[in-house]
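Participant: Each structure below appears as structure tokens.
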Structure I
Amino acid sequence: MSTAAPLLLKTRLRFRNVSHRKSEGNRGAQLLRLIAGSGAASLVVGLVILYTLPRTVLTVEGLIVHASGIALALFLLALLFRYCTVLSSAFIFVARNSPKTDRKFIPFVSIIIPAYNEAKILQQSVESLIHQDYERFEIIIVNDGSTDDTTAVAEALAGYRSGKYGPIRIVLIDKPNGGKASALNAGVQYSTADLVLCMDGDSQLAPETLRVSVRHFLDPSVGAVAGNVKVLNRRKIISTLQALEYVEGLNLLRSAQSALGMVSIIPGPIGVFRKEAIGNAGWYSDDTFAEDADLTLNLRLSGWKILYEPRAISYTEAPESLHQLLKQRYRWTRGILQSLRKHRRELFRPLVDFKNTLVLWSLFYEAIIWPTMNIFANLFFIIVGLFFGLSTTIILWWASMALLDVMTALYCVAVDREELRLVLYAIVYRMVFILIVDITKAAATVEEFLGVDMTWGKLERIGASSL
């Protein structure tokens with residue numbers, strides 16, 4: 001027995017050496033075949049060019065037409081790739097989204113409501129919280145130096161209210177105006193809970209929001225859970241288009257990101273956090289106009305896991321005028337760019353954390369690259385269609401994009417259990433709405449790089465009806 005083992009070991013070594021030499025021989029032969037094949041292909045292409053070039057009549061118009069055809073195809077392929085990647089990732093997320101639940105896991109939660117001039121909507125927001133299907137929570141209203149009747153409304157709400165499982169404490173914190181980040185930090189610091197839910201003053205939560213969000217924190221590595229934001233007011237075309245945008249453009253993307261572990265923004269209207277994680281990330285910062293995006297990036301860089309919960313629904317008021325909409329998107333874009341500038345070093349450190357680098361580049365792509373491509377493509381193809389006789393081709397190209405959007409809208413409406421009528425707005429959404437928003441993003445990008453001063457630009461509340 002003592003001599004058999006060394007003999008067996010020598011046999012194995014000899015076998016591996018022989019196999020390795022054969023592999024090297026095969027690789028050498030494959031490399032020679034590859035070189036020969038590439039050379040033959042290059043020779044054929046060269047002969048074709050030499051034969052056809054003297055017989056080709058080159059004109060400026062012909063070059064523009066052919067280049068436009070190639071550009072149309074490439075842009076459509078890029079769009080298809082983007083949609084297929086997002087849709088497939090979102091489908092995987094939906095198929096696998098079954099987190100562990102434990103009915104005994106009921107941690108105490110503080111719901112933080114930063115309020116600045118929210119008199120029209122604050123009571124409805126609090127009423128939606130009273131009916132939460134969850135046993136242990138409190139509500140903390142932070143009045144951030146409001147100049148309307150918010151103080152009076154909040155004082156009337158403070159105290160104890162009867163909830164589904166017993167009395168609910170409502171606390172009012174009055175402070176001088178310091179901005180949304182300051183108000184959120186004040187509420188989080190006052191809270192003694194391990195988990196906090198941060199929302200906007202106009203948000204109204206679905207009854208199961210707390211229960212479906214909290215279960216994710218059974219995993220100690222989870223630092224935050226992003227919720228599903230939906231538009232509450234849908235009486236006008238512009239707000240209905242935003243309802244479709246939230247379903248197709250924001251929540252679909254967040255589902256895809258969650259499947260890849262790459263959620264990039266926890267939305268302001270609904271985010272549940274481990275209080276410890278907020279402290280580790282440096283709290284909410286007031287040096288950007290997108291405090292939610294900035295905190296999300298800081299959480300990621302601090303090593304916390306961020307998930308998306310589609311059943312944690314927050315209904316929010318959407319702008320009902322074009323001016324208010326563009327003002328909102330202008331602020332969002334500049335805020336995201338400010339956050340990217342703060343973390344610009346991470347853009348070029350893929351070896352340190354590849355996933356975080358990818359998240360930052362995806363934000364850069366959505367904020368700058370894609371809007372620029374969309375504006376340029378539409379402008380270029382309109383000019384080519386009008387002046388170079390490609391109007392039919394351009395119409396077919398737009399029809400292809402519209403069909404793609406209709407199919408995507410159908411999928412999103414079905415998965416999110418939304419109103420079917422939103423699909424009817426898909427064509428207008430692609431051809432008009434997205435283009436207008438992208439032009440606003442481009443203008444915001446230019447002004448951000450130029451350092452143009454800006455203010456928060458609070459949206460006017462309309463007091464939409466409660467759920």
Structure II
Amino acid sequence: MKEKKKFQAPSTPVLMLILIIILSILTYIVPAGSFDRIEDPETGIVNIDVESFHFVDRDASNPDGPQSEGPFQMFVDIYDGLVNAADLIFLIFIGCWVAIILTETGAFTGFINAARRALKTKTALLIPGFIAVYALDGFQGEMEGLYPLIGVFIGMCIALGYDAIVGIVISAVAAVIGFNVGGISFYNTGIAQTVSGLPLFSGLGFRLIVLAITVVIWIAYTLVYCRKIKKDPSKSVVYDLDFSDIASDMSDEGAPFTWQNKISLILFVAMILWVVYACQKLGWYFSEISGLYIVLAIVLCIINKINMDQAIGYLVDSFHGMASGCLVIGMARGLNIVLTSSGMSDTIVYYLYLLVRNLPSWATASGFYFLHLLLGFIMPSASGMASTTMPIIAPVADLAGVTRQTACLAYSLGHGYAQLLWPTNSIAIICGLSKIPLGRWYKFFMPLFVILSVAICLILTFATITQWGIELQ
């Protein structure tokens with residue numbers, strides 16, 4: 001009897017291509033719509049008029065209007081997405097170059113061995129430490145800077161007896177956890193509060209409490225998972241996968257921690273701290289961060305006596321290891337292009353808004369959370385979503401007896417967890433870079449997502465009952 005083939009979930013790039021095809025077909029079914037948009041001359045923020053929604057004809061003779069996606073245009077959008085994401089893609093390539101140099105010189109392996117000796121049987125303490133640190137980093141708006149280092153954290157976790165899932169949770173995902181709450185990030189909370197007429201970064205104390213609650217839930221869930229796979233590695237959701245091509249090899253327990261390793265890591269940590277400061281205070285972005293990575297790579301080569309040919313070889317290795325993940329980044333941008341150029345985005349926003357506007361007061365804030373969670377599929381941009389939805393949501397919140405501060409928090413949490421749920425968002429990039437199939441991520445994340453959503457609804461209900469932030473309106 002012929003054995004039936006077990007279903008295997010498609011890889012992330014294949015899944016992205018399938019989604020692009022589906023959305024392209026939907027451009028012939030879902031009507032195009034539009035809100036009138038007005039730019040505030042003082043802030044530069046584009047607001048929309050909630051009452052101005054209207055349907056728009058897709059006219060091939062008008063290249064500036066919405067268009068249906070033909071078979072050829074679909075592939076043009078993939079190319080445009082890759083070009084549009086070039087700044088992030090090259091940041092990842094160059095940042096991975098630094099990570100490879102630190103790995104090949106033994107700096108990371110030496111550090112892991114030193115940590116093993118210091119912590120002995122308590123290496124699990126590294127897990128909550130990294131989650132808390134990078135969540136605080138994300139709390140102030142830094143979310144993508146850790147992408148080049150994903151392979152390092154995966155290698156470290158595998159060396160400690162865990163798996164690749166734990167590697168992304170304590171690094172890139174941890175930054176998203178902090179970003180979700182949006183404490184002092186202009187990209188989400190800053191724009192949402194400005195559009196809603198609230199003081200910039202007000203309500204920080206309550207947001208810190210929300211951050212603490214969500215981080216504790218993440219840490220507890222991750223530690224339970226770590227204990228399970230440490231006891232029985234076959235319980236790992238990625239047990240059968242090989243990560244040797246992207247994970248830094250830190251398995252040599254006898255590797256020394258030399259003075260060159262120590263200086264290299266000190267410079268590396270100093271660079272990360274400087275990037276956090278420069279992004280917040282000096283307006284640095286991907287080009288400046290990439291330039292700093294190149295400088296650090298050169299300095300590390302000098303310290304570790306790496307010749308030019310070796311250095312360029314490591315750079316080529318970074319391109320090879322990150323190529324698939326960077327393809328996913330470009331395809332995710334292509335998905336967004338399909339949605340916006342077809343005029344479907346505003347139509348979807350409008351009809352989802354109609355679903356929540358008549359909810360009872362106690363459920364309205366939770367409705368706002370789920371609304372933004374759903375909209376996250378078509379609006380991965382935090383600033384784009386805030387500019388589009390908050391002019392609609394703020395007056396609806398007033399009518400429902402929900403404070404605008406609570407509405408802003410519901411937006412940031414809804415958009416934030418969409419980043420970890422939908423394949424059009426950050427999690428597709430993180431899984432692409434880590435070679436973790438999205439299906440395996442969902443197997444780990446979905447039970448936690450249910451727990452988090454219940455906690456978030458309780459938090460938003462409490463904020464509604466106590467009228468958090470009413471004094472600012």
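Any read-out appearing in this document is the output of simple, stated calculations on the displayed coordinates, not a laboratory observation. Everything quoted here is computed from the prediction, not taken from an experiment. Cβ atoms are built from the backbone, for glycine too; each structure is taken alone.
Participant: On distance in nm of label points 7 Å out along Cα→Cβ at positions 82 and 330, which of the structures labelled I, II is highest?
Facilitator: I
Participant: Can you rank I, II by distance in nm of label points 7 Å out along Cα→Cβ at positions 282 and 410 and just name the one with the largest value?
Facilitator: When distance in nm of label points 7 Å out along Cα→Cβ at positions 282 and 410 is computed for each of I, II, structure I gives the biggest number.
Participant: Another question, if that's okay. Kindly point out which one of I, II the value 4.4 was derived from, the read-out being distance in nm of label points 7 Å out along Cα→Cβ at positions 98 and 154.
Facilitator: Answer for the origin of the read-out: I.
Participant: Between structures I, II, where is distance in nm of label points 7 Å out along Cα→Cβ at positions 90 and 378 highest?
Facilitator: Ranking I, II on distance in nm of label points 7 Å out along Cα→Cβ at positions 90 and 378, first place is II.
Participant: With P(r) over Cα pairs in 10 Å bins from 0, in percent, for residues 226-433 alone derived from the coordinates and found to be 8, 29, 35, 21, 6, 1, 0, which of I, II does the value describe? Present the calculation step by step, with values, prior to reporting the outcome.
Facilitator: Numbers: I: 8, 29, 35, 21, 6, 1, 0; II: 7, 21, 25, 24, 16, 7, 1.
Computed on structure I.
Participant: Out of I, II, choose the structure whose coordinates give volume of the Cα convex hull per residue in Å³ equal to 215 when calculated.
Facilitator: Derived from I, not from the others.
Participant: Then there's this: Looking just at relative contact order in percent (Cα under 8 Å, 6 or more apart), which of the labels I, II belongs to the structure with the highest value?
Facilitator: Result for relative contact order in percent (Cα under 8 Å, 6 or more apart) over I, II: largest is II.
Participant: Assign the value -17500, calculated as helix-only ellipticity at 222 nm (-39500 (n - 2.57) for each DSSP H run of 4 or more, over all residues; to 500), to the correct structure from I, II. It would help to have the intermediate numbers written out before the result.
Facilitator: Details: I: -17500; II: -21500.
It traces back to I.
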